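Throughout, read-outs are computed from the coordinates displayed, never taken from laboratory work. Note that this is a predicted model, so its numbers are computed, not measured. Cβ atoms are built from the backbone, for glycine too; each structure is taken alone.
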Structure P
Amino acid sequence: MQKQHKVLPHKYSAEQSRQDFVKSFKFYLATKIAPGNKLTYELNAKPRFNKEHGREPSCRRDVDVVMKEEPFYQLWGLLQRSSQEMMWKSCQIPVKRQWDELNHNAIVENNNSGSLALDPNLKTPSYLSSVDIHCQPGGYDWEQTKDDVAAGAVYDQGVYIYAMGRLGDLNDDMGMSQATYIKNKFSNIKPKRILDIGCTVGHSTLPYKVLFPDAEVYGIDVAAPVLRYAHARAESLDQSIHFRQQNAEKTNFDDESFDLIVSHILLHETSSKAIKNIMTECNRLLKKNGWMVHSETPPYANMDPFESFILDWDTKHNNEPFWSLSHEIDPKNISRECNFKDETVFETMIPSVFEITQSKRTNLFQGGDFGGSGMWYVFGMQK
């Protein structure tokens, strides 16, 4: 069950049942229906491609040519998209009922030494505003009233359902897993200032304050509603985080302001041009010998054509227009183009803290929806 806090909507039993159903439906699709795509590919689509082209599929685009004609894949895709729309609807209902109350609760009168600074003149980049990302109605920056936090409240619930609870009761597994990895890998580093870019409601931001309690932790995003929510959520959970409404492509922080810069599944939401701008800005903001570390879904480079095809479903069907290109990022190229130390570049799969806890409790390493077999893809480099 998702952990209750000050700005998380309270659900009537019927509302909770609706969300539980959607979460169970998504789990059923992932575990019982989705595996049929592989069978369909091996028995029908792949032999048909081989016959028509005289070779086996060599990339996800080859697989797409034949799989998009398969009725089973079409049905799975329809159910997958429907589950996404059902998810957001189930999250909107309790928010709409408590709209005024949530906005009131989000007004923080006595800060726990955290802070919030918004910029009413900041314009949301077109690559974010042109679509409702993840099919979330209105996207992250949608607001109708003064001090609106509805988008954040919808998103907070949606992430829990989307991940089928496998990010933990605070949706913080990605941040906690990456922060734990950083603390262990760079045990000699004691960061004084940490920046989380594209923080939305702070799911992955708070773990850095937990694991590096002496550090000043900042989170930036372009969307005011999610930042208002993030600030109130952090204060409610007794964590001191400084949230700022800024575009990660060009911030107003001073040069060499941070020891550590992190992100968590941000890059696939941005254009190729924006990614380069963000990495260049990270270099400007990092102190000498500082590190930047990013979590993303795994790159396609070493994947089987079918696996990359399935992972690429979100590009066309879940309002993720930059998903494909983000999975072709080469950290070495980023290092060279943005003046990081080539010899420090690393790519790895790190264990999910939540999945490890689950495996100890159940004696079964189940694997998460995002990470794949309880793992997260991480890359990073040093200035």
Structure Q
Amino acid sequence: MISLVKDTIDEKDIDRLVDWLKTYPRLTKGTVTLEFEEKFSNWLGRKHSVFVNSGSSANLLVLSALLQGKYLKNTKIVVPSTAWSTDLAPVIQLGLKPLLCDSNLNDLSVDLEHLEKIFVDESPSALLLVSVLGLVPDMENVVELCDKYDVILLEDTCEAMGCEYIGQKLGTFGLASTFSTFFGHHISTIEGGIISTDDKDFYELLVSIRSHGWDRDLSKETQVKLQKEWGVSEFNALYTFYYSGFNFRSTDLQAYIGLTQIDKLDDWGKRREDNYYLYQRLINTEWKPTSYFDSLTSNFAYPVISSHRDKIVKKLQENKVEVRPMICGSMGTQPFYVKHYGRLELPNVSLIDRDGFYVPNHPKLTVEEITFITEIINGEISE
């Protein structure tokens, strides 16, 4: 079986973890979590990071912080229609209004013409931009549109950790960015997610809402300010909740695993990019994703759009190659969206949903395996 993903945690990581566990450390969130957050921030090039229990929780936490921190001028949030369920679901769960944007057929991110139309017609508060399967969006034009129409840019980079647009890492363009550290992603902490931002006030909102809405993890200065504002004694502050919070905390055990994962990120990203360009060279499909000059595509999985999808997928599965539909396909036709708003089909997304799928790309994938996969795909197209 050629697996879609492979675990990034190896025997050395497990041995190191076992040795650490024998010291009987604190396993819940503590100082190791802070160390992991700082190390990730330094690697990414942002001032603050918040480690949570999943990339999905990261998206929900960011939107909740925007809402409770009064960052939003209205309740309208733009979400790409080619995305993951927990890009859209938190918008609905928080009582916000999702506006679905069509995809472009270059990098599968938002269609800029449709995006600008939404900005003009709806004047939304924020755009949650998704880097689909680690493809690099046209960040220059996305940022320009967000600035022009006063729209907060958020980046879902759960599938794009390490990707760069003209030398700048994805996840450093918007107010905040989210990442996943789930099994099979660019790094693994077993389960986990990260939010990164340069905004100190937004960071402290995230930290508080992550842990019930209390002030225990905030700076002393902010604690004093909140306690004074609300007339709370230092003792009562232990169980005073300033925001409607969650328990999205991760653990020091997960953070400990993550510390050495970060050390491998750049090498693994280069391997993913090498695999991506090998696919690009070998595959003969009628469509190929676009790569931007001087950008790094640390591709999560290689996307294919072909009118021959069904027979290609059948042949790949017969040859024990793991394959998946193009993430959630069309969010506007997912049952949980249709129940709320009715069915919404967008032209490019409908094509992606009908003809799209993706095949493996991970650091342990071999040249022989990629060659084998592309030969199957090319063979089915030529028949």
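As an exercise: Rg and Dmax of the Cα atoms in Å, calculated from one structure in P, Q, equals 20.9, 69. Which structure is it? Please list the in-between numbers first.
On the way: P: 20.9, 69; Q: 21.4, 76.
Label of the originating structure: P.
Quick check for you: by distance in nm of label points 7 Å out along Cα→Cβ at positions 91 and 243, which of P, Q is greatest?
Values: P: 1.5; Q: 2.1.
Comparing P, Q, the top value of distance in nm of label points 7 Å out along Cα→Cβ at positions 91 and 243 belongs to Q.
Comparing relative contact order in percent (Cα under 8 Å, 6 or more apart) across P, Q, which structure shows the greatest value?
On the way: P: 17; Q: 22.
When relative contact order in percent (Cα under 8 Å, 6 or more apart) is calculated for P, Q, structure Q comes out on top.
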